[in-house]
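Next up: the structures, one after another.
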Structure 1
Amino acid sequence: MERLDKILAGTGRWSRREAAELIRTGRVTVDGAVAGSREAKFPETACFQVDGEDISGSARVYLMLNKPAGLVSATDDPRQPTVLSLLPEHLRRVGLFPAGRLDKDTVGLLLLTNDGPLAHGLLSPRRHVDKTYLVRVDGVLDEGDAAAFQAGMVLASGLHCLPAVLEPRGDGEALVTLREGKYHQIKRMLAARGKPVTFLKRLTFGPLTLDEQLVPGSWRPLSDLELEALRRAGTTGSERIRHFPQKK
């Protein structure tokens with residue numbers, strides 16, 4: 001049993017103060033009855049509605065963040081600011097963590113959640129959930145680079161990289177789609193081609209596509225459709241595996 005204002009705040013859509021105001025003005029119903037008190041306690045399985053819209057009472061939170069440069073993808077760091085510093089206080093208390101990491105200077109789509117099993121499924125090497133990036137390099141990207149990525153690369157360090165897709169767009173820019181997410185992988189692969197990365201932005205993570213209305217540093221909860229697609233990806237893997245050559 002949890003306090004009603006805490007349950008509403010736990011969805012990531014409102015702060016505790018905003019939830020209290022919704023309750024005070026009669027906009028919240030629980031199991032069809034108008035809620036009368038923010039302190040009233042209910043099970044998470046109850047049917048919660050705000051302005052007639054069904055609201056999950058689950059304590060699970062799923063946020064899409066447009067990560068800016070200069071922040072580390074961690075829950076805590078004694079020396080550097082983390083992506084959680086962008087969130088209001090009530091969301092920093094619900095156990096959120098980045099599902100996967102972006103380098104400090106890499107920007108773009110980052111999923112924040114407190115759903116450990118889902119994050120594990122999405123990041124499992126067995127799932128091969130696709131991730132697409134916009135990359136710019138110091139140099140010219142060409143079909144030779146695309147062929148090297150498509151064939152899979154073995155770096156000088158001995159790191160084996162699965163086949164990936166590189167689509168040159170001119171002016172040293174390309175879209176890169178990976179089936180995995182090894183440490184500094186795109187930077188290391190392109191460095192091996194003699195073309196150091198100058199800019200990297202993640203555009204997609206599985207079925208999620210970065211909301212271009214999110215300015216760097218802003219976030220929003222996932223929609224029900226996005227969450228449903230994400231859960232499927234965490235169970236069955238990427239639906240875009242067709243981009244890659246099939247093993248015979």
Structure 2
Amino acid sequence: MGSAEIIQSVSGGLYFTIITVVGVRLLLLAGRTRELPELLLGGSLILGGTIGSFVEAAGLSAASEVGPVIAGRLLLVGKLFGLAGFACEAFFIRRVFRPQEVWAGVLMVVLLGILATAFLGYAWAGTFQGAGIHHGFFYLELAARIAFPTWLFLEATRYARLMKKRIRLGLADSVVANRFWLWSMIGALSVLLLLTSVPPILLDPIADKAMLLVDMVLFSIAGVVLSAATWLAFFPPAGYRRRIEARAAALRAAS
């Protein structure tokens with residue numbers, strides 16, 4: 001295993017570990033508080049991230065070892081869990097940012113419908129029987145998958161800017177406001193992670209080795225930074241909280 005593959009394995013392992021820990025803790029919190037946002041976000045991380053992404057990646061990479069039939073079954077399971085995870089993410093975004101907007105509900109249904117259409121298309125094309133990825137349905141699925149973190153990025157950025165104005169007036173908690181900026185970063189980095197899934201599908205592992213290496217490096221960087229942002233968003237250490245509060249105090253003093 002080369003140095004690039006080692007870096008990818010470490011960053012990928014860190015990413016899966018952190019989203020699993022955060023997801024489990026959010027589900028436990030939801031069990032205590034009975035709050036829907038924690039349940040939806042925790043479900044999204046566990047179903048789509050911990051289980052769905054891992055099983056789907058295993059199906060894509062293990063065809064030569066386990067055979068196309070078993071690889072196809074892994075893809076089936078992984079994409080089912082992924083669909084459930086994206087459904088949780090969609091309900092979370094709507095519940096937190098646009099609970100009263102009709103258009104947000106329509107957008108959520110349309111995006112989930114596109115994902116379901118891509119899933120049925122994979123079944124029709126034989127992906128779950130032989131692990132062959134139909135490029136047309138892959139792009140359809142990718143477009144919908146990218147739409148969810150893009151929506152999160154836009155909503156979180158909007159809220160973060162509103163919270164910054166309130167901080168100047170002493171009307172908002174600085175740590176909560178910072179959490180919106182972190183969610184914005186998580187949305188943007190999630191888009192980058194999803195885009196790194198394209199080259200391995202389209203490029204030849206030998207002829208396009210350099211391009212795949214660049215893709216691997218981008219995945220590693222995005223995975224590490226996304227892991228850190230996710231941890232800080234939900235479990236900010238005391239030192240980090242103090243820095244955020246000091247920055248907010250300086251902002252109020254300068255206003």
Structure 3
Amino acid sequence: MNDKRINELEGLTAKLKYRFTDPVLLNTALTHSSYVKGENRASVHNERMEFLGDAVLELCVSEYLYLNYPKMNEGMMTRTRSKAVYEQALYSAAKELELGKYLRLSRGEEHTGGRDKPSILSDALEAVIGAMFLDGGLECAKAFILGFVKRSIDDAVRSVTVKDYKTLLQEYVQQRHSGELTYTVIGINGPDHKRVFTMQVSIDGVVYGFGNGSTKQEAGQNAAKATLELLNRLTDINGKKNEVN
């Protein structure tokens with residue numbers, strides 16, 4: 001890597017808030033496969049580093065969820081992680097870092113707007129994470145990852161939680177083999193233009209929660225939420241009893 005390229009990357013390392021011991025790793029992370037397959041066949045591209053960075057990213061986000069959301073079940077953790085680190089979230093972070101201007105692309109990819117393609121930029125960001133992990137270890141990579149993804153994680157948590165309590169309850173019941181999950185409308189009140197539905201949730205024939213709503217769907221969601229809250233309280237109580245015993 002020549003001095004010109006090293007100088008070019010200085011601006012990026014300032015944005016990353018990390019100085020590479022081996023800047024060649026960063027250069028590789030920014031080398032798209034088209035660059036190698038085009039006029040620079042001797043170079044190494046970033047796909048293997050992207051693979052590594054993706055694994056490091058998932059690990060760090062999973063650890064953050066595990067430590068900061070102790071009541072979150074596995075299914076919700078999976079959906080939250082997926083929503084927090086999907087391509088658009090990575091693309092937004094890459095754009096903020098202006099990663100595109102540091103990429104090495106073939107002339108063809110350059111002419112078709114490769115420096116602004118979400119797939120290329122998100123993959124490059126994962127490769128940068130992989131390079132940082134190789135150069136400085138997990139803690140360095142984690143500090144960088146949480147710096148740009150923590151807000152996305154917390155937003156994803158709120159979105160997933162509000163989005164579908166019925167799905168969360170279904171997963172809870174299936175994971176524990178608790179029996180059949182049943183929703184029953186037990187009341188419809190109010191005038192035709194302002195109906196209020198009351199829904200009841202039963203698991204294996206035992207009633208656990210109730211919910212009201214202007215539609216059956218809303219009532220079902222509220223009933224599922226109430227049921228999950230009750231089940232979590234019961235789990236806490238049982239856990240404390242087990243500790244005492």
Going by Rg/Rh (Cα atoms, Kirkwood Rh), which of structures 1, 2, 3 comes out largest? 3
Assuming -21000 is helix-only ellipticity at 222 nm (-39500 (n - 2.57) for each DSSP H run of 4 or more, over all residues; to 500) as calculated from a single structure, say which of 1, 2, 3 it is. 3
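Bear in mind these aren't lab numbers, they're just calculated from the coordinates by the rules spelled out. Remember, it's a predicted structure, so these values are computed and weren't measured experimentally.
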